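> The structures considered in this document are given below.
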Structure P
Amino acid sequence: MNFTDISDCELLVMRCLWEAGEPISVHALIEELNKRFGKKYKETTVYTFLSNLRKKGYVTSYKKGASYFSPIVRRDDFIKNYARIQREFWQGETLEDLITAIIFPDGADQEQRSQISELLK
């Protein structure tokens, strides 16, 4: 499985599925996406995300009145493999630069960089 083949929108869906801890209906998923991330996706849009995730091997589903979805890929496995891929891609960058970019995507001032440097020591 290629852990870089997931879009940002699909990743939000996965976060909701992982955190639900049990199979979740599309309607409950739509509510969670709106409540947690301010996303006002239509039902057809969420079904498209879920269909893509199923094709990629991330989720499974069953129908019991409504359609319910649950993750196949464990959150910890996804994070570990995604982080490995990113680390390999950015090989050669310093750990300080990588952490700074993650924590401060819009850039860090000197004081923030110093704090990260101190934490790494």
Structure Q
Amino acid sequence: MHQRDNNFFLPKENQDDALQFLKSLDGKYAWVNGREVSSALTLYAALRAWRWEAEFDKDGNINAIYFEGEKSGDDLALFNAIAPFVKAGSFIEMSGEDGAIWRFQFDGKICFENYPTISWD
């Protein structure tokens, strides 16, 4: 899986709450180091354990996020855990090895996968 684009924003004041929600997830997730997530002191560190790199603006808000892995995992579980804290309208656009294109889209409450309709007309 490869990242194509993103328009992502998670305000600084929401990061501690997002971290707590992420740390409360139960279960094992593909390609995730659960020990690193549970011991993370910052959302940045927890996202890294899920193979995502956060970028910050000068005010400490996360204003971009980048995929650092190779294969698709349980990323939708990650994004649904932090979705209530991510600005509505945010998205992360991905492509798969099979040519599929999709976006993780945030509506202010949940994250969902959205696949485009492609037309050659």
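Only the coordinates and a few stated rules stand behind these numbers; no lab work does. Here the structure is a predicted model, which means the values were calculated and not measured. Cβ atoms are built from the backbone, for glycine too; each structure is taken alone.
> Taking distance in nm of label points 7 Å out along Cα→Cβ at positions 56 and 88 as the quantity of interest, name the structure among P, Q where it is greatest. Don't skip to the end; give the middle numbers.
Values: P: 1.7; Q: 2.8.
Going through P, Q one by one, distance in nm of label points 7 Å out along Cα→Cβ at positions 56 and 88 is largest in Q.
> Can you say which of P, Q returns 4, 19, 36, 29, 11, 1 when P(r) over Cα pairs in 5 Å bins from 0, in percent, for residues 8-71 alone is computed?
That value comes from structure P.
> Oh, and also: Which structure, out of P, Q, was log10 I(q)/I(0) by the Debye sum over Cα atoms at q = 0.12, 0.17 Å⁻¹, for residues 40-111 alone calculated from, if the result is -0.57, -0.82?
P
> If relative contact order in percent (Cα under 8 Å, 6 or more apart) comes out at 23 when worked out from the coordinates, which of P, Q was used? The partial results should precede the final answer.
Details: P: 23; Q: 31.
This figure was derived from P.
> Consider the structures P, Q: one of them gives 4.0 for distance in nm of label points 7 Å out along Cα→Cβ at positions 32 and 96 as calculated from the coordinates. Say which.
Derived from P, not from the others.
> Where does the value -6500 come from, among P, Q, when helix-only ellipticity at 222 nm (-39500 (n - 2.57) for each DSSP H run of 4 or more, over all residues; to 500) is the thing being computed?
Label of the source structure: Q.
> For Rg/Rh (Cα atoms, Kirkwood Rh), the calculated result is 1.08, so let me know which of P, Q that is.
P
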